[in-house]
1. Matching task: 0.75 is the computed value of FRET efficiency 1/(1 + (r/R0)^6) of positions 216 and 352 (r between Cβ atoms, R0 = 30 Å, to 0.05). Pick the structure from I, II.
2. Using mean count of other Cβ atoms within 10 Å over residues 208-215, single out the structure from I, II with the greatest value.
3. Supply the structure label, taken from I, II, corresponding to Cα Rg over 2.2 N^0.38 Å with the calculated value 1.33.
4. Given -18000 as the derived value for helix-only ellipticity at 222 nm (-39500 (n - 2.57) for each DSSP H run of 4 or more, over all residues; to 500), which of the supplied structures I, II does it correspond to?
5. From which structure (I, II) was relative contact order in percent (Cα under 8 Å, 6 or more apart) calculated, if the value obtained is 15?
6. Between structures I, II, where is distance in nm of label points 7 Å out along Cα→Cβ at positions 144 and 328 highest?
Structure I
Amino acid sequence: MDTRTESDTMGEIEVPADRYWGAQTERSRRQFAIGSERFPRAFLRALGLVKRSAARANSVLAALDAGKAEAICRAADEMIAGELDDHFPLVIWQTGSGTQTNMNANEVIANRAIEQLGGVLGSKDPIHPNDDVNRSQSSNDVIPTAMRVSGAEQLDGALGPALRALQGSLEGKATAFAGLVKLGRTHLMDATPLRVADEWATFARQVELAADAVERARDGLLELPIGGTAVGSGLNCPAGFDEHVAAELATATGLPFRASDHKPAGIAAHDAIVAAHGALRGVAVALTKIANDVRLLGSGPRGGLAELILPANEPGSSIMPGKVNPTQCEALAMVCAQVMGHDVAVGLAGSAGHLQLNTYKPLLAYDLLTSAGWLRDAVDSFREHCIEGLQVDEVVTRQHLDRSLMLATALAPQIGYDAAARVAKKAHAEGTSLREAALALGAVSAEDFDRLTDPERMLGPET
């Protein structure tokens, strides 16, 4: 492999000749060969946005030559667009501050700008990765700023819309199933009737509340620690830099980012990231409940509840011909389980680090963005390949309702709880209908039984 010689404060090192990264990136690449997990595209985009915004702010404040700033911005634009992703080889299992990834960006942008200007890669002339690309910045404020920008973008532009689309589909099912009455179940045992529409409206409400929590969590990410540099004091940073960068990021993303009034807190702790992932845990909890209910209601088709007809997307067994499984429910539930696992790691990471710096930044960024991305994809898949195509089996649903012993609940106000229980127990023991048992015991007249146990009368308070 052809190489070129790059250098940093520790000396010279050989770097692949066709890569834009430099010495510090190369050292990290060699020393942290741990796993294969890398920063998601959303994070690299956000980091590019931060670098471009910083260059513009430095230029406006006369802290950086306008020509250099323009060259940095051109290279950063390519990073934002994903054109330089192959030049970001580092895994997230590195320094807890993310310094090596910040320097990866500095080196790539500097070398690409040098190349565009006709210079020599690795020369640091006329663009220096530290002095120019990283001017007025520290990894300690750049990385958490990129974490917040990427997190807010993913919650706002990816997961949020996916949840709202699912909410709409579930509400659509509630409308489509209006007028159907079914047997309710508590403790997985027969209970009193309810509207099919109410069951689906409940699912929709769960998703609505989860989406609301995601939006609130996004708002918590809008305060940026940029300008705090190493420990939040703003050392080596010109006055107004933070506000200029935040304004640039707001314009670029359409989100109302603002400079933090207490930058040390945004560097030493990442409670907003923890809260944001907590909202994702809430999404996972709600979606798991819905997925499990849908696959339970669709179980069968002969030996289960079989009240739902789920889309037959693919064969379900390599040995049992004709078997179809609730695979979309299973995939969604597995994603949710992993998101809950990520939330444990995020909680541990957020509580760790020491004094002026949380040193779990790469892990926090990776888990937040990965969880959000997985949930978005799983929600879209579940909606498209399961919810939109499922139907209620009205015949089976009515059979379950007609055979229910819990219609005896409607008899209790007239004949008493104990007498109603005797009716239900007799019907169950003898395998007869509830009506036959009630009449045999003389508990109620046929006319009163039919009137009292009409399922439509059992759907709400007496009027």
Structure II
Amino acid sequence: MLMRKQFFSLLVFGLLFHLACAQDKQITSTENISRILNTLASDDMRGRSALNQIDIGKAADFIADEFKQIGLKPYKEDNFRQSFIVDRSKVSEQNVTFGKKSIPEDEFLIIGELNTPITEKDQDLKQYTITEADDFSQRFREIVQKDTSKAIILVDKKHAPFLARFKRIYNRESITFTDQKKPSAGAKVFVIADGISNTYTVSQSRSNSKFPMFNVAAIIPGKSKPDEYVIFSCHYDHIGIIQAVGQDSIANGADDDASGTTAMIELARYYKKLNNNERTLIFVAFTGEEIGMFGSKFFSNNIDPEKVVAMINIEMIGKDSKFGPNSLYITGYDASNLGKLMQENLKGSEFTFHPDPYTTQNLFYRSDNAVLAALGVPAHTFSTSQIDKDQYYHTVDDEVETLDINNIKSSIEAIATGAIGIINGKQTPSRVEKLRD
């Protein structure tokens, strides 16, 4: 009888120990996700604009504190900030006059810098129209991306709401790296055309300064392959304070990209607890994504791409994807076999990784994975964002209340499990075809 009781006691102890270990190794929790998400997307962060050092600094300090509590080491520096300097050029005044009419600020948008005023007498000036029948977004991209000349673009008044939205996205500042050659493309002036004259003047004045920016980055050194890196990344900035809707002017950026930042932090917590990474893991929250991907460009141009085995960039995972619950899509899916390898590690689960369904948007080279992907790294962005339908994108309504915490949780768990073979050195994804050296 005594032996039976001892056996039973050992059995219960073993079961409890197993459950305790299982709980200790759980990938994430809704409580942790909610805590991080609500902190990053709180009004106190004021939209985390990369151009406001106080606001973005609060977010950086919070992420750094999470890294410290997890037990991570700073990436290359003596603190978790990876700092760099950019040149900041800010519009102090701009005017557009057609005939005798001064065009209101909300009816024109100047893309690029004007060193000298534009008039109708400029011989190198091109003129385009965006008609009522045109797709404004498509026509806008065509003109801005494909033509390096100075141009006046007359926009049908039907597109005034689109112009106003683009004006919020393209702010009055331009940022360049200090050692970067200034762009040679001519300024583009989009103007709502409503009975305007053939004579016009466009002028702009700017103030220039040096400006510090900073990523937040940490590592877990690899055990047997320390010179092989696996990067988990996101961007932690958003667009800050924008035009008020009612009493609200804070673009909180809960989905974009507090959700991805939360995932990156929770992956760091899990892998540190797991403690079986043969390769070095780098966790980085990029700044300046919303104004030109400056954080990821700086980081990516200052790491040896040949040592980077994979980059998993996480962007907007707060809602169901086009493919429904328990799914993520991967940009540039067929450019490497990273997604297929990760799917193999999810056998038996309901979760699936899908190719990016928005191929015409060229998302593979429009997010923070872009530079390393161009250098041949299997660097991909993982997302659930239905970008063709998301009415909250870049608005004051991108709040935590619009997100599904369980969707974020399942996405984190899928990435964590899917990447196991890569972090423990048993799987190596194929390289992406290089676009640059």
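1. Derived from the structure labelled I.
2. Max of mean count of other Cβ atoms within 10 Å over residues 208-215: I.
3. So the calculation was done on I.
4. Computed on structure I.
5. Details: I: 15; II: 20.
Going through each structure in turn, the value belongs to I.
6. Structure I gives the largest value of distance in nm of label points 7 Å out along Cα→Cβ at positions 144 and 328 among I, II.
Here, each number is a calculation from the coordinates, and none is a lab measurement. Small disclaimer: the values here were computed from a predicted structure and weren't measured. Cβ atoms are built from the backbone, for glycine too; each structure is taken alone.
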